[in-house]
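Read-outs: derived from the displayed coordinates by stated rules, not from any lab. These numbers come from a predicted model, not from an experiment. Cβ atoms are built from the backbone, for glycine too; each structure is taken alone.
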Structure I
Amino acid sequence: MPSTDVPQVKIGDPRPTPSPTVWRERLRHYYYLVRLHRPIGTLLLMWPGMWALWLAGDGSPPWSVVVIFVLGMVLMRSAGCAINDFADRDFDAHVARTKQRPLATGAIRPGEAVGVFVVLSLVSFGLVLLLNWQTVALSTVAVALTAIYPFMKRFTHLPQVFLGAAFGWAIPMAYMAVTGAIPVTGWVLFIATLIWSLIYDTQYAMVDREDDLKIGIKSTAILFGEQDRLVIGLLQVLMLALLFWVGLQAGRGVWYLGGLSVAAGLGLYQQWLIRDREPSACFQAFLNNNYFGLAVFVGLVLDYAVGA
């Protein structure tokens, strides 16, 4: 006789409808999948795009374009998190920092993560369709870079270059959306953002270096080894020099230089944080880059608003 503990399902019975509690739990897993609880990635993506919009718009970019870019960057960062977890699904369970991610715990299936990536990318693409056709064409590169980056750590110690290209691609898109062209200063700003990603993502990779060495993941933290702090410092100087050149070409003045000065001070603080390569301090240095990007943006906004 069948056990009375097992519910009997008759042929033709409708499948049980998930309870509200189950749906809330599913939504919570999706929330963690796209990292809405950790906005740092969105902010690091947003600042270069905002720099570009203000420079391209000469201090007054169209607000409709600004809104489209902000929403698009939030969506694409979330899409990037979903495809990143899909790519790392076999590694995250072995890394202390990532072992509780939804794919690592089995709370979300790999196919679901790919579906989230596709849906969010399509919604973001729908927003871009409100802009000129050149920006729409450039957006396809952004989607490709977002999809490619997570897999690069298997093949190169410089996956951060691909991350920087993905995060920085908002810059040529912003110039194209506002002015219909991409000047030399736009490409220099793009290179500065690519260098910035090497800085903060190396700090981020320093957190996981020991785990990554054990499981065979490549990163700049492993590539740079004992020279990591020196390389980060040189990259910080180079990025600030490029930002200074961009401001000079754009006719920016003392307020912008003030913003760069604050950013330089934050760079020194980050060096102090990573001095012993202690994982939690390296993570704090990574997070501090949000204030770096904010300082540059505030300096730029003030320079256009009151520095003229």
Structure II
Amino acid sequence: MSATDGFVVVDKASAMTSHDVVAVGRRVLGTRKVGHAGSLDPMATGVLILGFGHGTRLLQYITDGDKSYRATIALGAATITDDVEGEVLSRASKNELDSITNADIQRELSLMHGVISQRPSSVSAVKVDGKRAHERVRAGEVFELDSREVSISQLDILEIRRTVDAIQIDTEVTCSAGTFIRAIARDLGASLNVGGHLTFLRRTRVASFGEDIANTFEKFKAGEFTTLGLVDVARSIFHVRILNTEEAHELSFGRKISASPSAGIYAAISSSNELIALLENREDGAKPIAVFAPAN
């Protein structure tokens, strides 16, 4: 495996799309084969994982991991996008906001902890009849997406601040893939009958990759960044099976080998620390579902 295969963890800046970061990646990495593990809204900052070369084949498994965020919810107004960048649909009065206690906020947020049914924001990348929801909204359509089951394992309040026209709530959230933080803000505002939207969002972790290892966007754009290898990332997201020489040879041709005790998908790594394949046990052995090593 060459240096043309791997990953870069980027700290995305605000006012840019995830695709903008991918476009820069194609230039600085010198390849068109670049993808990312989970979009971030333009207003959001934080961890965006890029895969390049064969790294793109592992992105789906990273995307499926849980994610952590820091977010600020503003109570007092509902917007069409469920965030600060959208048109305001309704505003609460000062009396309505004054009637809400900190205990009310804590109670309603606690109800979102665990496995819940959540309706994604209409202005999202979810596809409806083959077209992104946000594209349909911008074309003038009015609709609601179907709710889906998500899991929120952490939803902590860090601080509550009160201003003349809003209640600002700083939070930390850890959740499953497919959870919309904007929807948490929207639903909190709706449950308290004052409207709510997101004013700040930063992703601090995707799967096992945190902001502590992220390259700033400025350094990434300048070509001054560190990368992660295929085998290191595979070790962080899968159970590992170390292969002998014969097994590595068989897998390099896409052939099955004997099954192992590991459940689900696991990484097959050679004794020389090279990612050979991803395996899944079947009745007649361990089947390679993705082969990375060239046949020898």
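What to note about this one:
- Looking across I, II, the calculation of FRET efficiency 1/(1 + (r/R0)^6) of positions 32 and 248 (r between Cβ atoms, R0 = 35 Å, to 0.05) that yields 0.20 traces back to I.
- log10 I(q)/I(0) by the Debye sum over Cα atoms at q = 0.10, 0.20, 0.22 Å⁻¹, for residues 112-255 alone derived as -0.43, -1.19, -1.26 - corresponding label from I, II: I
- helix-only ellipticity at 222 nm (-39500 (n - 2.57) for each DSSP H run of 4 or more, over all residues; to 500) from the coordinates reads -6000; which among I, II: II
- Per mean count of other Cβ atoms within 10 Å over residues 224-231, the highest-valued of structures I, II: II
- Which entry (I, II) yields the derived value 44 for percent of Cα pairs over 25 Å apart, for residues 24-159 alone: II
- In this comparison of I, II, the computed figure 22 for relative contact order in percent (Cα under 8 Å, 6 or more apart) is attributed to II.
- Parent structure of the calculated result 0.90, given that FRET efficiency 1/(1 + (r/R0)^6) of positions 80 and 104 (r between Cβ atoms, R0 = 25 Å, to 0.05) is the read-out and I, II the choices: I
- Taking Cα Rg over 2.2 N^0.38 Å, for residues 192-263 alone as the criterion, the top structure among I, II is II, with the largest value.
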